[in-house]
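Engineer: Structures incoming, each one as structure tokens.
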Structure P
Amino acid sequence: MAVPPKNLRDIGTLLEIMRTLRAPDGGCPWDRAQTFETIALFTIEEAYEVAEAITHGDRAALKSELGDLLFQTVYHAQIATEEGAFDFADVVEAIGDKLVRRHPHVFGSARISNPDEQTQAWEQMKADERSAKGHDSLLDDVPLALPALMRADKLQNRAASAGFEWPQTQSVIAKLREEVEELAHEVEAGRTSAAAAEFGDVLFVLVNLARRLKIDSEDALRRANAKFDQRFRYIEAKCRAAGRGVRDMPLAELEALWREAKTSTLPAKEPSGSG
């Protein structure tokens with residue numbers, strides 16, 4: 001039986017806990033059985049839980065969730081150590097090197113006067129790194145695992161960096177109207193598959209519009225979700241108070257309650273820095 005560690009504030013202790021959990025003798029059977037592939041979804045889930053804690057302004061939860069996310073990094077590093085691929089120190093060195101390399105205005109003599117210039121310089125450095133890796137396309141390293149709205153935004157930003165961009169925001173709005181009309185046409189014709197494709201086009205153009213307006217699509221939809229959540233719960237509460245269920249209420253009454261909810265409830269708590 002392993003001895004419980006004492007200095008839990010030391011990153012070395014966390015690494016030792018991970019080694020103990022993965023140890024062939026006396027370790028945890030579940031932890032030993034995991035691979036990069038089996039824990040990848042947990043890593044993504046933990047990142048979302050960090051964002052959730054930030055959204056709710058819950059600092060205690062944020063501390064806990066950041067720990068969970070750190071543990072995912074330690075987990076992957078331990079598996080890589082066992083394979084002989086790299087270790088945790090290599091991970092730390094890699095991110096340190098990247099941060100220094102991408103901030104020559106802080107750690108060197110380059111001049112950056114505002115955030116926009118920094119963003120441009122950052123993108124240029126990333127483009128140079130992609131070229132050095134032999135990537136053929138600007139889009140090669142946009143992760144497939146990203147949420148769809150976020151990936152659409154990144155794809156469009158990459159294309160825009162090469163000049164593939166509508167000249168004016170009004171052009172995007174015109175394109176949006178065109179795509180909505182095409183969607184309506186396919187819906188009216190009863191062509192479900194084609195309607196799904198047109199719906200995707202509508203979403204893609206909406207992301208482009210949001211990008212041009214400097215709106216975070218994921219954050220905007222998250223806020224809309226929170227607003228719907230709060231208002232629908234208001235309707236449920238009103239139905240319960242009347243001794244009825246939502247399914248028992250005529251649509252006209254539900255719509256009246258929805259309008260009431262819009263004026264009677266406080267605004268949904270807005271995310272603060274998530275996404």
Structure Q
Amino acid sequence: MPYIGLIVTGEEALRDFQVFVTTLETYHPTATLYVATDSTTPIHTVKHKCTIHTNLSLDKYVGKRRPEMEALSGTIYDSLFKDYTYEKAAVLEWMFDSIKDEGAWFMDADIVHCAPLPVIPAGKTLALSPHYIRPTDEARYGHYNAGYLWLNDKELLHVWREAGHTSKFFEQMALEAVASSAKDRLYEFPIQVNFGWWRMFQGVQPPHAIQAKFSLFRNDEGIGIRYDGERLQSIHTHCTDVSTGANGVFNAWIAGFARRFPQHKPLANWVRTVFRL
């Protein structure tokens with residue numbers, strides 16, 4: 001039974017969260033979710049089978065967009081937005097107070113599940129998701145993505161928080177200090193986990209070469225999409241985005257790929273769930 005922490009604030013995040021839960025429950029109907037939210041986001045409207053605990057700890061961010069928060073001083077860090085990003089660590093700390101020695105996941109609400117959660121190898125206390133992007137962009141945004149991680153050592157939260165004071169990109173680049181602290185207890189998720197638009201449009205290879213690595217197969221434990229010959233476990237996307245920006249273009253491509261195979265019912269059902277919810 002996985003234990004997963006999330007932050008869900010506002011209408012867009014709530015729509016993402018409904019897709020998150022619906023796709024997760026296909027593989028993990030007994031999952032327990034720990035959701036940090038605010039008193040104005042109606043979490044109770046989300047249809048679900050799993051167990052959801054809520055913590056109304058985010059009211060101070062209500063109504064504030066990222067540019068405004070970046071311009072405001074934070075209570076702990078140099079901006080209110082960095083304070084907000086570190087609410088992830090607060091969620092994980094809350095989880096460890098409840099689940100004790102069990103491993104805790106944190107995922108952004110816009111994760112779409114395509115298969116069961118990855119298995120963490122024995123002996124690991126930290127699992128992170130590399131961006132798999134070109135070095136110039138990695139230098140700006142960090143080696144790891146902060147929207148998909150797992151840890152089983154509460155002390156690593158202290159390392160993460162301390163590194164935030166000198167991090168060049170919010171809580172995300174600070175994960176490199178956490179990885180260094182974990183040493184050989186670190187596991188890195190493969191590219192098929194947490195696949196976001198950045199891997200398609202900021203990769204070392206051009207987008208058409210990356211797109212050519214997608215294929216279809218039939219498997220009872222997934223919806224049928226493979227990347228580079230291996231099952232695609234999850235994608236990271238605001239699935240209601242239909243803009244011409246990178247996220248929207250990524251959505252259109254993924255949906256278009258999947259709709260080429262209407263005879264494959266698990267895949268067709270997934271497309272309807274994710275892109276037409």
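Engineer: Comparing FRET efficiency 1/(1 + (r/R0)^6) of positions 97 and 233 (r between Cβ atoms, R0 = 35 Å, to 0.05) across P, Q, which is largest?
Structural biologist: On the way: P: 0.15; Q: 0.75.
Once FRET efficiency 1/(1 + (r/R0)^6) of positions 97 and 233 (r between Cβ atoms, R0 = 35 Å, to 0.05) is tallied for P, Q, the winner is Q.
Engineer: Same structure again: Looking at structures P, Q, which one was distance in nm of label points 7 Å out along Cα→Cβ at positions 89 and 169 calculated from, given that it came out as 1.9? Intermediate results must be reported in sequence, preceding the final value.
Structural biologist: On the way: P: 5.2; Q: 1.9.
Answer by label: Q.
Engineer: Consider the structures P, Q: one of them gives 0.05 for FRET efficiency 1/(1 + (r/R0)^6) of positions 113 and 257 (r between Cβ atoms, R0 = 30 Å, to 0.05) as calculated from the coordinates. Say which. Display every interim value, and only then the final one.
Structural biologist: Numbers: P: 0.05; Q: 0.95.
Structure P accounts for this read-out.
Engineer: If helix-only ellipticity at 222 nm (-39500 (n - 2.57) for each DSSP H run of 4 or more, over all residues; to 500) is computed to be -10500, which of P, Q is the source?
Structural biologist: Details: P: -23000; Q: -10500.
It traces back to Q.
Engineer: Which structure, out of P, Q, was log10 I(q)/I(0) by the Debye sum over Cα atoms at q = 0.07, 0.08, 0.13, 0.17 Å⁻¹ derived from, given a value of -0.43, -0.56, -1.21, -1.45? Provide the component values of the computation, followed by the final result.
Structural biologist: On the way: P: -0.43, -0.56, -1.21, -1.45; Q: -0.24, -0.32, -0.89, -1.62.
Considering all the candidates, the number was obtained from P.
Throughout, read-outs are computed from the coordinates displayed, never taken from laboratory work. Since the structure is predicted, the reported quantities are computational estimates derived from the model, not experimental observations. Cβ atoms are built from the backbone, for glycine too; each structure is taken alone.
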